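In the part that follows, the structures are each spelled out as structure tokens.
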Structure I
Amino acid sequence: MKIEPLKLLGSKPTRHGFGEGLVALGEENENVVVLGADITGSVLTSFFQNRFPERFFSIGIAEQNATTIAVGLALSGKIPFFSSYSAFAAFRNADQMRISVCYNEANVKIGGGHSGITVGPDGATHQSLEEISFLRSLPNMTLIVPCDYHEAKKATIAAGRMTGPVYIRFGRSAVPMFTTEETPFEIGKAQIFREGSDIAIIACGLMVWQALLAAEELEKRKGISARVINLATIKPIDVETVTLAARQCGVIVTAEEHQIFGGMGSAVAEVVVKNCPVPMEFIGIPDRFGESGEPDELLEKLGLTWREIYNGCLTALKRKKSEFSSFRRPTDLTFENKEV
């Protein structure tokens, strides 16, 4: 299937897609309810509140209570969505997410807003850079990181239609909008946004657009053909698409607005090392907390732009030529000291 080049269609926050997705779900199913924690205007659950005030419940600044109430509603047949800042929705709720939601396989949907570094001036305490590593380790959890406004809306609607715990990670700031209402989306399925054969760039969230920019530069400057894969669903991960990329391209670079430890890149590496080991490079936050600043300034300072992806690809390709040109499988290896 021919993939049409994606074009920049403006910019819009992914939180708008989440809010509008909730309204669409509410119109579709009267069992959808939403719980708020005094920041409805920030995470845009206010859209649902304004449209369906009788199905909106304000719990106050009590995220753990809200999550537990959501579990009760789910076990009573409702489809509850609760949203707060990701720093609170994931980590303040860690026990409730693990036991009340996931252990019970409760049909609860959590919206983690203001995620990543682009919360900007709110600073390190509100910049959630570690939740992917925690959430993907929870049994029964589905974890989605949409790449733009349209995908966030589709992901929210899809989450409401499926049964089981779901966490949707979205941001505050406007980000490039490049998919359309017609762009396919399916939970658990990665999308190839650009074909390529020399290297595969696997990204999620706002880093997908940066990956597309890096791929264009690689082709323009070096004649390198880069495949770009949007891995919106971190869990369950699309093993088939990731493995195929490793086999066909022979080298992978991952990019995410998250810690490099335990995040999306680590999830990809787990698939690669088991099915088709190839050289990999990881673009993400290096073992540190965030800081206050404007979103674009922080992305530049912490190395989350197309330039870092571009350079990461060049590094990975060098390793592909040097390390794996003479790679031998473990059964072929011999040791001088056989006691080792």
Structure II
Amino acid sequence: MGVSRRTVLVGSVSAAMLGSGVGARGQTAQFTYKYANNLPATHPMNIRAQEAVAKIKLESGGRLDIQVFPNNQLGSDTDVLSQLRSGGVEFFTLSPLILSTLVPNASVSGIGFAFPNYDLVWKAIDGELGAYVRGQIAKANIIALDKIWDNGFRQITTSTKPIQTAADLKGLKIRVPVSPLWTSMFKAFEAAPASINFAEVYTALQTKIVDGQENPLAIISTAKLFEVQKYLSVTNHMWDGFWFLANRRAWERLPDDLRALATKHINEAAMNERADVAKLNASLRDELTSKGMVFNETKPDSFRETLTKAGFYDEWKKKYGEETWAILEKAVGAKLG
């Protein structure tokens, strides 16, 4: 996947910095901030984040030192979101769908079967829809940087059977993230969704608390979910990303030059991570098949029709409000529901 080569590259950058005396032991940073996320250290997001913080430390002369804590080291998503709000953690990357537990309309980008392809995703999230969501996040005293990082289109995996149509989801015990939108959508499919933080997903699948889960290919691979799941159904049912979030007080404490430096390198890393995930997705099907996973293709029609009949789109249009829904429909170029 090229991950190991990038890991070596990041290590070389860090070693070069230490060797040059920048950020060497004994030098005290003016600002030491923590950045937490829920993904394995080998995921492209962490590889690119490590590169970004190394560049920020180097170019700031050691004044800004951002320490990376991957893989839920500082707690579950809901725990770290609380820490971000209190200032215990300065930076955090989080799915807008989980962020919606605090900022309800943040999840609008994840409406089921809204985006048919990446071209529309980036046009929307780098455009009016993304700007709207960042404005909503700002009301919660959290700063979201301009460029969202890619998580990818989500697919359904199970240990019991492939998912061919919406009817196959009926009664399925499936893990979903702690987010009202996910629970609502899978209830509309008459599945049995269970809200479980990502840190506990592998164990929940291993012990059969749930029979299935849904995630992008890169996470299915890096979290080794192929060890506890057999079938992978290509549903592309939601697109998901990660907003790079900052505690407002911590962000505003930084001098203008350090804020500009951090913004530059974090947004640059987000764009590189998007490209990494695209390349990774192209190779992961073969890799996951070699690990024993059985793939099957699906068509969105039966899923979308089921959601429409169940009143899913009407329900969320009311929850988000006419203005928000209009921005979404403009972004995807279609009426939903």
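Values quoted throughout were computed directly from the atomic coordinates according to the rules given, and no laboratory measurement underlies them. Everything numeric here is computed off the predicted structure, so don't read it as measured data. Cβ atoms are built from the backbone, for glycine too; each structure is taken alone.
Looking just at FRET efficiency 1/(1 + (r/R0)^6) of positions 182 and 310 (r between Cβ atoms, R0 = 35 Å, to 0.05), which of the labels I, II belongs to the structure with the highest value?
Once FRET efficiency 1/(1 + (r/R0)^6) of positions 182 and 310 (r between Cβ atoms, R0 = 35 Å, to 0.05) is worked out for each structure, II has the highest.
Which structure, out of I, II, was FRET efficiency 1/(1 + (r/R0)^6) of positions 174 and 262 (r between Cβ atoms, R0 = 30 Å, to 0.05) calculated from, if the result is 0.20? Only structure II yields this read-out. Among candidates I, II, the computation of distance in nm of label points 7 Å out along Cα→Cβ at positions 54 and 318 that gave 6.6 used structure I. Once relative contact order in percent (Cα under 8 Å, 6 or more apart) is computed for every structure in I, II, the highest value turns out to be that of II. Have a look at I, II and say which one yields -14500 for helix-only ellipticity at 222 nm (-39500 (n - 2.57) for each DSSP H run of 4 or more, over all residues; to 500), as calculated. Traced to structure II. When FRET efficiency 1/(1 + (r/R0)^6) of positions 142 and 166 (r between Cβ atoms, R0 = 30 Å, to 0.05) is worked out for each of I, II, structure I gives the greatest result.
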